[in-house]
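Several structures are given next for inspection.
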Structure P
Amino acid sequence: MMEAISFGIPVMATNVGGCNEIVNESTGFLIEKDFDPKIVAQKIGSFKDSAMNSNMARKDVRRFWKERFEVNKNFKIFLERIIN
């Protein structure tokens, strides 16, 4: 998931563990752990004509990753926290 959004690719994931930190309405589709396969089929089927399937949405997915997960930014914040 992280690699996909770093390239601006929307993702779908189940709402388990930390998935909801990566997948949300800005980056794709978050579905419940005990999902109905019909829901997944519907999400996949509707993706083609959705706003998520656009260059602007892909730029937004990439921006979300860059703001929250890009290593150079996060590593600097991590170092500041453990040093201070």
Structure Q
Amino acid sequence: MQNGKPFKLVILDLTVPGGKGGKETIEKLRKIDPDIKVIVSSGYSTDPVMAHYREYVFMEVIMKPYTLRKIESSIRNILES
């Protein structure tokens, strides 16, 4: 951002043992860049964030394990929208 080159898209893991996960991180990112495009990823399908990701301001969800094709498709959908 400071160099005039903001990230176009960020993929966040929902759960980071011993660290900040996607839910906490997106709040901080939105303060820096309210228009940031964020995908949430997790292997925990029962987490409410994964079921209702748009309510948490994520643009898309990628369930683990995932394929390169799924990541590519998700990124393309977001960047082309």
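A value of 4.3 for distance in nm of label points 7 Å out along Cα→Cβ at positions 38 and 70, calculated from one of P, Q, originates in structure P. For semi-axes √(5λ) of the Cα gyration tensor in Å, the calculated result is 28, 16, 7, so let me know which of P, Q that is. Only structure P yields this read-out. Starting from the value 14.4: which structure in P, Q was mean count of other Cβ atoms within 10 Å over residues 46-53 calculated from? For mean count of other Cβ atoms within 10 Å over residues 46-53, the value 14.4 is produced by structure Q.
Largest in relative contact order in percent (Cα under 8 Å, 6 or more apart) among the labelled structures P, Q is structure P. Source structure of the calculated read-out (helix-only ellipticity at 222 nm (-39500 (n - 2.57) for each DSSP H run of 4 or more, over all residues; to 500), -10000) within P, Q: Q.
No lab work stands behind these numbers, since they all come straight from the coordinates. Model, not experiment: these values are computed from the prediction. Cβ atoms are built from the backbone, for glycine too; each structure is taken alone.
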